[in-house]
Structure 1
Amino acid sequence: MRTCGVDITGSDVLLCILSKDNDVFDIRDVRQTRFTLGNGNDTEVMRKFQFDFAKLMQDYQIDSVAIRQRAPKGKFAGSANGFKMETAIQLIENLDVKLFTTTEIKEQVKRNPIPIDFEDTGLKKYQENAFVNAYVYIMKKTYRSDEM
């Protein structure tokens, strides 16, 4: 199982690819850890983003994508671009995309604590939320597949 954790902030999509095989986690090096939504014609920009993201998922043989759901309103509300990017990812064919609420993520990490300090992963600090999202997806799939 190879999962891409996604953290959407502003016009950026931050990535971390995590896999688990025989209870061993593997953090994949990936050629691109960030997508930034460009300017220009809305439709063309979104199609390019979706194509580039889908191509990366295909190249790295990603089975699933885990995204932290953002609130539509309030202090931590997501931006319009963030919701567009989330939707573009969800609409990629043959890709299992799961949205997790902040509460679901906290509960899963409490139930199955992350077995390594983030500083020891070798990832950049900006990839931490994406890493946690991928970890949560894999743990939910491993231990509670009936809820997925």
Structure 2
Amino acid sequence: MAKQLVGTAKFQIPGGQATPAPPVGTSLGKYGVNLGQFVQAFNDKTREAGGMMIPVVVNVYNDRSFDFITKSPPAAVLLKKAVGLAKGSGVPHKVKVGKITHAQMEEIANTKMNDLNASDLDSAVQMIAGTARSMGLEIEG
């Protein structure tokens, strides 16, 4: 009998630092997945991320096996890292909290290109610029 997809779980956890605690346990426990096995596989795959938030999509099958796909970190996390911020502005159109260059946005767009719904690099940079503006960052150049 072929494996059938029972469910899909999506969540974000720091790369290389997954534990069976929430959100992993609450998302996968209801499907009967071996949490230790998932945690070990995820941590091995994302060890080089160094604690940066990594979105993951886990597909669970009827024999309690699973596979997972890791995505690139969220644009806001990459922007905060590039500028050196702890968090974005609470009032982004009035209070600016930092500046970002076009070159930095291109680098972030290249990192996220596979996960963005963009046809070319210019449109990907525009998406990243929109996120930067909504965080209260000024765009230079």
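Which structure, out of 1, 2, was distance in nm of label points 7 Å out along Cα→Cβ at positions 24 and 80 calculated from, if the result is 4.9?
Only one of 1, 2 returns 4.9 for distance in nm of label points 7 Å out along Cα→Cβ at positions 24 and 80, namely 1.
Of the structures labelled 1, 2, which one yields 1.07 when Rg/Rh (Cα atoms, Kirkwood Rh) is computed from its coordinates?
Traced to structure 2.
In terms of distance in nm of label points 7 Å out along Cα→Cβ at positions 96 and 128, which of structures 1, 2 is highest?
Largest calculated value belongs to 1.
Computing relative contact order in percent (Cα under 8 Å, 6 or more apart) gives 22 for which of 1, 2?
For relative contact order in percent (Cα under 8 Å, 6 or more apart), the value 22 is produced by structure 2.
Of the structures 1, 2, report the one carrying the highest value of mean count of other Cβ atoms within 10 Å over residues 8-15.
For this comparison of mean count of other Cβ atoms within 10 Å over residues 8-15, the top structure is 1.
Throughout, read-outs are computed from the coordinates displayed, never taken from laboratory work. Note that the structure is a prediction, hence the values are computed from the model and not measured. Cβ atoms are built from the backbone, for glycine too; each structure is taken alone.
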